[in-house]
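Derivation of every value follows stated rules applied to the coordinates shown; laboratory data play no part. The model shown is predicted, which means the values in this text are computed figures rather than measured ones. Cβ atoms are built from the backbone, for glycine too; each structure is taken alone.
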Structure P
Amino acid sequence: MQPHEYCVIGHSRAQIGRYLGLVAGLIASGLYLLVLGAFSLAEKLGLSGYIPNVILWPFSTALIFVFVHKFFDSWIWRSSLVQKMLKIPDISGHWRCLGKTKDMDGNTTYEWEGDIHISQTWEKITVRLKTKQSSSYSNAAALVNENGHGYRLIYRYSNEPRAGEPINSHVGFCELNFAPDLKTAEGDYFNNKGRVTFGQMILTKSEA
């Protein structure tokens, strides 16, 4: 199971990438000037003879961009200030799930429990659900900012039953609405291509 890209409606990663490139360029220029200044000072102090006769490799903006992007992708975007600016919620972590399978009349035919683990960075996400019968994992997703009313996560998943369970492998879609405080969520799921069922899910954030 590999993390996959996800779409954030109303958010331009290309624009953020340009800002990260600008930051990388400024850092590269600063480091280059710092090294030149250090060499100049060493010459004035008569210490140039102690400096190895090596080529001064220029600090590559592209190389620094890789580190800046990685740092932003994994950590910086999680700060509350940056999240407010980007309008991307951090929904990563462990969630307790209570599910209800429904029939065509809306009656509950089966209740089940599971654990959901969401792994998220600025660019990628993975949603994995484990129950007593099966495991499912996301392979496409999108996040929508509901303008003060929380956030909506829409994702497609593949489900694999545990050995001996009387259900088939299948794919499905889930739509979850997260509360503004990102502590609870609820929504619907729809299975197809192997198991035609649908129902509701209620998630509660777990501190474990």
Structure Q
Amino acid sequence: MIAALLLKKYPNPKTALNFANPLELLVATILSARCTDKKVNEVTPGLFRKYKTAEDYAGADIRTFETEIRPTGFYKNKAKMIINCCKKIISDFKSKVPATLEELTTLPGVGRKTANVVLGSAFNKQAIAVDTHVLRVSNRLGIAHSDNPDRVEEELTGQVPGKMLTAFNLALVLHGRETCTASKPKCPACVLYRECEWPEKPAI
């Protein structure tokens, strides 16, 4: 019921990150850690014009690269992760971003969330990527019962029909940004109000 209601509101949900191929989404997702998608989208156009292949990133001058991604924050760590990630893509995957969770999570800087973002939006596979919105909203709704992202991923995967996982995931993120916000959720306007188990929701 919750998935159906969400997908009625968001019938064709997409990731907010701009990308044209799996490598671009991988880089953008790494940059999005502790940074808004809006800011990442301001940085990546110039980045993607300059760096088009894994070899381009692997061969980047790290100081220059740090400057280029600095607006996304934590730029020193992100620069190292992206460059090392692309080196491993070259050495282990013939310069192509791998398309399985097991392979993606062997890359530096890539955990389950990043891997699932890439799988769902770049490779059109069914996946649940648990970001802060998904963690918050799923627990408020009562369809997850943990602060552990891996556990929440497991719970949601077990409840949502397999063919709807990615769309549901993306719709849940949009719902968290627009309606079920962290500080002032818009409960009276929520399409999931009746289904929501959050004990703090106001009476309407």
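As an exercise: log10 I(q)/I(0) by the Debye sum over Cα atoms at q = 0.11, 0.14, 0.24, 0.25 Å⁻¹, for residues 88-167 alone, calculated from one structure in P, Q, equals -0.31, -0.48, -1.10, -1.16. Which structure is it? It was calculated from structure Q. Comparing Rg/Rh (Cα atoms, Kirkwood Rh) across structures P, Q, the highest figure comes from P.
Set P, Q, criterion FRET efficiency 1/(1 + (r/R0)^6) of positions 80 and 144 (r between Cβ atoms, R0 = 25 Å, to 0.05): the highest-scoring structure is P.
From P, Q, which structure was helix-only ellipticity at 222 nm (-39500 (n - 2.57) for each DSSP H run of 4 or more, over all residues; to 500) = -16500 calculated on? Corresponding structure: Q. The value 25.0 for mean count of other Cβ atoms within 10 Å over residues 24-31 was derived from one model only; which of P, Q is it? Of the structures listed, the value fits Q.
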